[in-house]
1. Suppose Cα Rg over 2.2 N^0.38 Å, for residues 200-239 alone works out to 1.50; of I, II, III, which structure was it derived from?
2. Supply the structure label, taken from I, II, III, corresponding to distance in nm of label points 7 Å out along Cα→Cβ at positions 8 and 160 with the calculated value 2.0.
3. Match the computed value 0.30 of FRET efficiency 1/(1 + (r/R0)^6) of positions 112 and 136 (r between Cβ atoms, R0 = 25 Å, to 0.05) to one of the structures I, II, III, and report its label.
Structure I
């Protein structure tokens, strides 16, 4: 394990080993959380990179207490949940369909509300209710799984947008120039209040942004701003994603 700019980094030879290591950390974090307080709360991301991880996780033969696990979403697209492009659909198809988890433990973003803002507010209400939060307090997720876009975005927090400055809300509406343009995202404040954050990063197309985020201390990309005050950040990546880093010891 290496450290760049106060972030822990593990580099592995391919996506299979990346996924298996992430599952090992998931298991450790979840079992410890359940032992300490009776449940494990995790927020998941969509995209291409975590698909293999979800598939491996769904078939894991070790001890994972799904009945004590509560799954939330780091972000979602404002489209119906049965749309192939929704993060809910992706995670359902590659993870939820293959595990025995109570329906009440699944907390998707309610994208069928009449407006984007209403969806964000309803999602925030669900989070506040689950964590029994007061008006000025934030949830402490045991784990948030994130990715890094080639432009440095994470969740649906994009560079140069006001969304990364939000400090009061838990979930916010986001309008981007990407397809689909309307999204809901956990705020950076919520992300930075998590106990553990794991970034999964694979592929040579991510090498340039990985180098900038880890080696440029002035980087303002949203992924670079993920720095929990009391939690840990772990970047788990393959050799291709790490290929431009200035020092790459500890590869497996």
Structure II
């Protein structure tokens, strides 16, 4: 069966596409036929390696440096994407900032950094790129990465991170209404698809005790869900895919 929305030659922007989950998403979308622009913050060498891998597949690719703590960064990314690509079909808001912020030690600068990267940047990119995403015969696509732990089981000690991902959840819901019917807006809520370096072996074991599928997720799992939402999910908007191996059920 052919895909509902063939991706050959369509353009996608993947934020945070140089490493970890974002890298795998960028490569899988290229394998599905898309031309790919990625953003990166400090991982320039890794970003250019991804670009070279995509070009080796016969697809077009570009890396754009962006520090999303800077309010001007989303305007610059939009300018470069608009100048380089005549059309844009999909936006994957994957770039994320993660870390503990225990109560009593949170600073306003730290809180603002989480909100800037995890909520403000996806919203502003959605706003500025929406005209390009809507200029297609079938709806353009936006996929936001939130977190399973803002859906009723928050991570203790991560208040700023939780708040920023909860904001992105509400941005997803609101934009799915405002941008319909020309753009679909959905989100993926991972549990663990790539362990944070800060998690000790014991913390990982304890976490896995509450995952019914008895394994951590992988970047490939996240990429497969993204391809589904970009290629196959014509009649889905305002939806959250819980990519957690059943973690939210326990």
Structure III
């Protein structure tokens, strides 16, 4: 798909990776970019092609209204997401899990269901779903988030199968920690949001089903293919090295 002259909608677009996506789309020559956010006033308009859009992906009325208002969209980037840093057996894990599923999975599903007919009417277009390397394995310290990304991967694969006939490209995007507020508490190496956005757009142009947006995603993918047990062992060791007691930490 050609990004030039496309009409795109990005969810969670006011900061971090979402803003990197809107900037990259504008730089690539998109004709219009809808910046989907809960508060349109939070979007700084730097280009007349940028259009703030009130959109909370957890609210079906917002999503349906967006689909009606943005009938010209041919590229949807599902970027909105939350990570609450909950191990699976923490006291707050059920609440965290429900919140992460509501945004990361059901929010994505709402957007895809609402915009699939819009994309069909505009020639098929493309959907890019922001996933994660933890779509493939579980990092124990944010296990509920990992589970939501596993589900988002399954959602992406299911949507790809159903929308092939209408000519819609469905792209899964994978990255490790990205240098945004979401990963602020992580001290290790992080990928710039600009790189993730640029590699995503390159993948869309090339018609790729899967985009590995950084070195970490390439490394994990290769490990999952060749020695998945090694990765499980590393995660177990990471948990044990944190001094986790017999009962799950909160």
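Bear in mind these aren't lab numbers, they're just calculated from the coordinates by the rules spelled out. Owing to the predicted nature of the structure, the values given are computational and were not obtained by experimental measurement. Cβ atoms are built from the backbone, for glycine too; each structure is taken alone.
1. Only one of I, II, III returns 1.50 for Cα Rg over 2.2 N^0.38 Å, for residues 200-239 alone, namely III.
2. III
3. Of the structures listed, the value fits I.
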